[in-house]
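Below are structures written as structure tokens.
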Structure P
Amino acid sequence: MLEAYFDMPYWVVDILPEQVPEGSRGQYFAVEEYYLQPGRMDALHRRFADILLKLNCYCDFRVSKPDGSDFGCNPEPECLTTLLCNEHADLCIHLPDEDALITVNHDDTYMTVYHPSDSLRERLALLALAEGLFFWQPRGAVECGKS
């Protein structure tokens, strides 16, 4: 059921404000490795949890793991925080009223948001900014209305 979202338009909540151009002269891979270190990933997952907890004030969501483990609708804040920050679980957060899906993978420096409405995009952009992160659509992502 959730797999259908993977063919829909998507955006990311990321540590960078835009996609790094191919062939960039910077040191993207070294910086990415730096952020993938345990202490840095812990801090990043905490920011992801804070965004999701604040988002949950505005809309219901159901949290599950890709293996089908289900944590129900609107799990307790401590449960979501434990999954992201202590267990570093891969999660699927389905927002049924928004017809959107957010995925968090334990070894990525971004969250992916599939099929967000205009209002959800605006809210996530504000929440990401408040956590020192950025919300943008990658090049090559399917554009709304053109899928």
Structure Q
Amino acid sequence: MRLYLDACCLSRLTDDQSQARVHDEAEAVEGILRLVGEGRATWVSSIALEIEINRNPDTDRRRDVASLLAFANEVVVPRSGTAERATFFQNLGFGNFDALHLASAEQGQADVFLTTDDDLLRRAGRCGSKLRIRVQNPLSWYQEVAG
């Protein structure tokens, strides 16, 4: 199983855990990272993910989330076809980074793209037939796989 975790998914670990949803999603991300550590899943990351994480103005959160990238099994360096695919996603209404993440995940042949971003999840649901990857919330995906 090849997974792509976007920046908001990884950042869930450093978000305020007082809300049940945030806490549950953070636990799911921890479980997913355990699967990666156990070799039961492959984490496909990207240069775009590194760039987005490094744009976080909160120094401590940026450092904590960036440190997770060392555990990625593969790092996608976008090619020209990836940029074209990202432009396609932008034309569907995805934001710049979301489009580049989706295109990078496809380039890295990820089976699932995990995000906690409700807008991205809704848009992916509406555009599902145009995507070459499944987009899911980490909690629902982890419950499906581990449950």
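If distance in nm of label points 7 Å out along Cα→Cβ at positions 61 and 109 is calculated from each of P, Q, which structure is the one that comes out at 2.2? Working through the options, I get structure P. Can you spot which of P, Q the value 17.6 was calculated from, given it is mean count of other Cβ atoms within 10 Å over residues 21-28? Source structure: Q.
Suppose you compute helix-only ellipticity at 222 nm (-39500 (n - 2.57) for each DSSP H run of 4 or more, over all residues; to 500) for every structure in P, Q: which one lands on -9000? The value was obtained from structure P. Relative contact order in percent (Cα under 8 Å, 6 or more apart) computed as 40: which structure among P, Q? Structure of origin is P.
Work out which structure the value 113 belongs to, where volume of the Cα convex hull per residue in Å³ was derived from one of P, Q. Label of the originating structure: P.
When mean count of other Cβ atoms within 10 Å over residues 77-84 is computed across structures P, Q, the figure 17.0 traces back to P. One of P, Q was used to calculate percent of Cα pairs over 17 Å apart, for residues 5-84 alone, giving 49; which? Checking each candidate, the match is Q.
Every number here is computed from the coordinates shown, using simple stated rules; none is lab data. Source: prediction; values computed, not measured. Cβ atoms are built from the backbone, for glycine too; each structure is taken alone.
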